[in-house]
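Some structures to go through are shown next.
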Structure P
Amino acid sequence: MWSDVLVVGGGIVGLATAYQLTRSYPYLRVRVVEKEPRLAQHQSGRNSGVLHSGIYYKPGSLKALTCRQGKALMQAFCEREQIPFEICGKVIVATQERELPALQTLMERGRQNGVRCELVTSEHLHQLEPCAAGLQAIHVPESGIVDFRTVCERLAERVREAGGEVLTGAKVLAVRETSDAVEVSTSQGEFIARYFVNCAGLYSDEIARLSGVRPPARIIPFRGEYYLLCEQARRLCRNLIYPVPDPRFPFLGVHFTRTISGEVECGPNAVLAFAREGYRKADVCWRELWTTLTYPGFWRLARRYWRTGVQEMWRSLSKRAFVQCLQRLVPEVRAEHLRPAPAGVRAQAVAPDGQMLDDFVWVDTPRAVHVLNAPSPAATASLAIAERIVQRLAERF
């Protein structure tokens, strides 16, 4: 089957790319192939649903630029499509004196990125979040919440309405790029496209290798484990309560997040997953685990941060340790308030030297764009990321 552009990946970045393509170039034949029977089954459908403001990201970075632009585009899309979302605001809380300099640095970074934010006292914090504990906090009123799975479904609807195709249950088996086309073999047949976009998330590096590209990093899966507050304890969190993040890591730390459905998520911690889709502790894919354990970059990462890794694993095994971490932000929370929630897996790109890639990364070939690292805030930024992908393709049309 022929198409002008074939997008691999039915998550939010792949669907946003197809959507932007059909809007900008309605005469093109656009097709999305997804290996799962339904869309948004992995990172796009297993996140906290936060519309990020852009306060965390290095000024001038691709993350910072696309997050700010993407948030505006996502809000406009949700308003136009009547998808429920809420700009509820968040607080980033310093609970110890040693966190105050990092809080001030974060505040300055937010202002450089154009984020509306203010430093508040503990008294003001308690007005915003009565049950939160902290010495100082940053209030970010423009942060919000949405269901990104619903966004994905709506994006797919609009792609189909524009004449595009979104095909599920089509696992990519082989990719061959030639001088004038890309040939893709899937479990549902053969496809030929003028151009190819790899938005395969957890398997983006493997799809790149299938097509003959040597990616600059390997995907290492980290499982994020969550709890939900029971209904009686939801009063402990009005909106979003975050800690001051460790600047060495791309993770934001254990936090409280009210979802658009009214639940309150607590987490995540981050532990090595034994499969790229290893959502349970018992999920193991020996081939994928072997690929991780034989990768020099993983061991260099582990040597550098083994203490943090041990802490994360202990919190994964001990509910008591998880609760103690939550109590730094909300002292009233108790173990009996928590019930298990579905986990997510983060596709973390790790370079051979052990560095975790913190910004979006893509690699171009004459007929393809490979999105090889799209961590948070990729969902918030997805429509802006898609615009940039379309621009890169448009130079070749």
Structure Q
Amino acid sequence: MTDFRILFILLFTLLFSAANSLAAPNALLQRGADLLRQGAVEEALVVLHEAERQLPDRSQLADLLGEGYLRLGMQRLERGNELGAREAFANAKSYLHDDPRPWQGTAIAWMHAGQPAAAIGELQEALAIAVEQADLLILLGRAQYAAGDLVQAEEAWQQAAELGRAGEVTALLEKVRRERQAEATMHRNLAGRFTLAYAPGVSDTLASAVLDTLQDAYNELGADLGYYPEADIPVLLYAREDFSAVTRSPQWAGGLYDGKIRVPLGGVQRIDAPLKALLYHEYMHVLVRFLGKGRVSVWLNEGLAEIAGRRHFQPPRPNLPSDRQLDQAALEQSFVDLPVELVPLAYEQSHVRVQRLIDLCGWPPISELLQRLGTGEPWDKAVSSAYAPCGYDWPRLQVELGSDASR
């Protein structure tokens, strides 16, 4: 073989190897992009990181990797994994330096975890990247509202309105303005995880007793469900007329939890059994929201709250025919939407159901059920998994709860 032919073969081999070395990472890049389009996010990230290791210019992968981590963060949020979501969004930040979405996603994760102050910081970073973006301003207002900064919340929502989103924020602005008026003269106090604001008609002694009672609920109900929120929990004690004006609640409502515990206490001088029951009831709603991420059936939510409250006060039984029962659809909707005469029956039926669940297997399956629902697990699967150690699947448990318990 001549020197020329040897040189030609060597040159061809080098060129072929170079072409293959470029083709391999490019094929990985295409495969990763296809997997992202198909929704296989975690598999896509593995493939894209392999391409990243092989490509000489990694910048061309930044957008795909950033998008992958954004989607991973949102998937984890939907499953109730706030910590995992924040980790995914942190990775997205390292690839998408000029995109506000990783900071927005992190803020949403902090909000889900009940940490609005942390969310505010992330949203301010996002707004530094995308100035005057209405979506970010609306979310910022929600975080500031949850943190108790009503002035800043109003300002953020007003800016969003001026950017063309008035239709979405008008109700929010009206609500925050009503609350600012009602809370303008309130006193402030705090204890443990609770931050308290109370109207001038509520004595300092009563306000302190409310905090003590809520701290007892924090310890007692936390032990039942094995969960103690690390978030600060706002509590507002109103005069009755202010409570009605702010919450627009029906007259029969003794309190409300909408991210803040709200209780009308005008004229009350001391903690009695009904008030203690009300505070335990509302605090149970706090636990259900944190554990269940807003995915818990109304009857289960209200039934648990009734269990908590009735430890301290038993309300009168509904004055209705003993065979009167609400159907499942009625127990799935907000009790505010029911005819007023049926509201006591809705609470009573919910209480009976949940008490039966506790009598069968105690509190641990309840806690697991709430957490499974919080991850987005379907009801049948969540309840069957939670109650499997007691020998129940959902069909068998339905028999125990009664023929109307379809969900």
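Below, the figures for the structure above:
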{"item": "Highest-scoring label, criterion being Rg/Rh (Cα atoms, Kirkwood Rh), for residues 184-335 alone, among P, Q", "result": "P"}
{"item": "Which of P, Q leads on distance in nm of label points 7 Å out along Cα→Cβ at positions 216 and 376, largest value", "result": "Q"}
{"item": "Top of P, Q by relative contact order in percent (Cα under 8 Å, 6 or more apart), largest first", "result": "P"}
{"item": "Structure with the greatest value (metric volume of the Cα convex hull per residue in Å³, set P, Q)", "result": "Q"}
{"item": "Identity of the structure behind -21000 (criterion: helix-only ellipticity at 222 nm (-39500 (n - 2.57) for each DSSP H run of 4 or more, over all residues; to 500), calculated), options P, Q", "result": "Q"}
{"item": "Structures P, Q, by FRET efficiency 1/(1 + (r/R0)^6) of positions 144 and 296 (r between Cβ atoms, R0 = 35 Å, to 0.05): label with the highest value", "result": "Q"}
{"item": "Identity of the structure behind 3.0 (criterion: distance in nm of label points 7 Å out along Cα→Cβ at positions 104 and 312, calculated), options P, Q", "result": "P"}
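Where a number appears in this text, it was derived from the coordinates with a stated rule and is not lab data. Only a predicted model underlies this, so the values are computations on that prediction, with no experimental measurement involved. Cβ atoms are built from the backbone, for glycine too; each structure is taken alone.
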